[in-house]
Every structure is written in C-alpha cells, then in structure tokens.
Structure P
C-alpha cells in the first residue's frame, strides 16, 4: 500500500476553488473512506511531508493520510506526486514531521507552527495568516502580505524579504537575511546586529534600523522613510 499526506479544508474538500473535490463525505464516516477518482492532473499528495504546505494552509485545515493509486505523472513540487485514485485512511491531529517542508503558503485565516530542525523553502503569509517558526531556522524567500504577520525566531537565516502594505514582520537580533524590499504601507524594524543584503524602501514604506546593522546598498524611493537609531554616548 502506498500512502501519502494531504492538507484539506475543514469540510474535507480540496483547497483549490476550481473543480473542488470532496475526499471524505462526512467527518464521522468509517475509515478507510471510499475511493475517490480525481480528474484533471489528479490529487496533489505529499509522500513524506515535503511540499505539504505549498498549495496553501487554510483556516481550520485538516491533514489526512491517504492510500493512493495510479500516479498521473503530472509535474509537481519536490516531495509531491499526483494520483488518480485516493482514499482517506486516517485523520491526523497534526501534519507529519518532515525535515524539509518545501515552500509554504499561509492563506487568509490560516495558522501553522513548524517543529524544530525543519528546513523550509520560500514562505508567503497572506492576510490574516500566521506562521510560527522554530529557532535557528533557515528559509528561502519571504513575502508578508497585507494583514499577514510573521515573527522570525532567534538566529534565523532567510533569503530575500518583501513586506507589503499592511504586512508585519518582526525580526530577532543577529538575523541574517538576503535582499529586502519594504513596499508602500509596509513597515520593518531591523534589530541590533542584523546582517542584510541590499534594501529598497518604496514610497509609503518605512524602515527603522540600528547603528550596528550591516547592510548592502540602501535605496529609499521618493516618499519612503528611513530612520537610523544612533545610540548617544553618556557623558
């Protein structure tokens, strides 16, 4: 038996809006559930936990363990494979532990906490989304959208960062990041001893940085705001 994992909406339907599939007719249905024939590309399923979050983490999500058959051969993200026939064999209280998660998309109202020692790819946090990351994590590219919130843990290392209008990003001391863009309405405060790549602050964006920060080139567009914190010597 080949098993895989999938995130679903609270009513056990697929996350995508188009051609939505119901994988379990009722939460109290006897398991294993009925076989479901999935048209099109097939059901996108994670074999190990990698790639499980790339299709989106919705509010009230459910994680299920599936028995899968008939791979379709559809191109998919790392760790993900598509299958024509699937059935739910177990409803999980939390996603399977995976050393690599791949990219993560937290949708409006979605919430996700990752365990220690995990490696992620790119991260996008949308309006009302919340993502909690473990200490010393290394991530890829990060986007925080309007109403989204992300707090980076201690000793985090990230790729490029974009903070969009109404997005909120909190960074710890000694963080290392790549290129940073603060978009209109976005706000970012760099911590002490931060190391970043180049920074662009767009019109309506706001950046506050300490004297001890090490950055690449900084470009503040017309209408952008940059505040440098300089510690005064005590006489």
Structure Q
C-alpha cells in the first residue's frame, strides 16, 4: 500500500481516476480514416475493434485522423522515437499502421477501456501531464495546472495531530485531576457521599466531552484539507471538460 492509498480515502482515489479517464473517440468515417490513403482492409479492422468497444490511444487516433502522408510519417517517427525503437527516422506510416493493429507490438493502438485507465499521481508533474494527455488535453502546458502540494497531505494525516491532541488531552487530564481532588472534599462521611459521587461524575463527563471535542476539531481540519484536494481535482476536471470537446 502506498502512502497515498493510506492517507486518502478510496473514494477520492477513484474520483481521481474517473476525472482522468481516457478520452473515448467517436468512430471515424471512411473518409476521415487516414485521408488520401487507400486502406479499406485496415479500416474494416478498425471498425471491428470499435464494435468490440475497444478504445484508441491518443497517438493512434491522431495518426488515423491526420491529414496527409507527411504528417502521418512524422507521427509515426515520433511514436517510434518515444518507444525507443531503433532508426525511428526510417519508421514510416505504413510501419506504424501495422504496429497499431499488432497486439504484440509496443505501439499497439487499441486496448480495453478499463486497461487504458491511467493511474494518475496528482502530486507528480510528469504523471499529471500524462493524465491530461490521455484525457484528451493534447499538448498539455504545465502552466495550465500545477500538481497538488504534498504538504496538503499533512492536513489529512491523523499522525500530524498527535502532538496537538496529546497537549490538549493533557490539559483536560490536569483539569480532571483538580476536579477530582475538589470532589473528594465535598461533605464528609456517608452524608457527603452523594455529593462527591455527583461531582466526580460531572468531572468525568467534562473530560469525555472535552476529549470528543478535540477529535471533532481534528476531523474538521482533516475534512477541510481533503475538501481542498477535491476543489483542485474539480479544477482539473474543468480543464479537461473545456478542452476535450473534439474527437
């Protein structure tokens, strides 16, 4: 279990992945599929994959919908270079086309939608940028959104409040000790037993209520810190929603 899994509720981690879910692309028509290139058999294969509810990678979609052979060659070479293939300058659009339909090739362009779900780390710049790209925000600029601050996690971590809780409970304990001492002096003998019992019970009740109040305050601070993360996550979702309108 990672630190994030320990500190953040499962519902939040799920909301992160939902926010950065991969973009689902509309089906390309025959004239939109590699325009100007006669590839009816590949288009039929593409339709078969689409009908199986398979999702395209962003790179595959950009390649299939790109205008002109030169642009497709450029995308092919860019993909080959990013994948660390040898001699990417010799990797042409026809090679890329074959790779995209080959499940054994590192550049395979289709996947089950669930398997494309990005595991985005909202506290890491590189992972956050990849999440935006996969969600359809192409050419993401880091100036558009900053990673969340790890310092926010301190506000969620129960351990961050240990000293505060110990100090406040210590103060309550001191008060309880003094009140017990006073209660022991109420009345005398059997005649004062009832008064002493009531006084001691009231002191215990005040201690318990004070302790509960301390934890309620801690939980409120933790909830505020989590709400801050949700607000930032909502901002990420707005960027995706505003820019992810095509395809």
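Observations
- When FRET efficiency 1/(1 + (r/R0)^6) of positions 30 and 110 (r between Cβ atoms, R0 = 30 Å, to 0.05) is calculated for each of structures P, Q, structure Q comes out greatest.
- Value 11, calculated as relative contact order in percent (Cα under 8 Å, 6 or more apart), assigned to which of P, Q: P
- Comparison of P, Q by distance in nm of label points 7 Å out along Cα→Cβ at positions 150 and 198 - largest value held by: Q
- Source structure (of P, Q) for helix-only ellipticity at 222 nm (-39500 (n - 2.57) for each DSSP H run of 4 or more, over all residues; to 500), computed value 0: P
- Answer label among P, Q for the case where Cα extents along the principal axes in Å, calculated from the coordinates, equals 76, 32, 32: P
Every read-out reported here was derived from the displayed coordinates using simple, explicitly stated rules and does not represent laboratory data. This one's a predicted model, so the numbers in the text were calculated from it and none came from an experiment. Cβ atoms are built from the backbone, for glycine too; each structure is taken alone.
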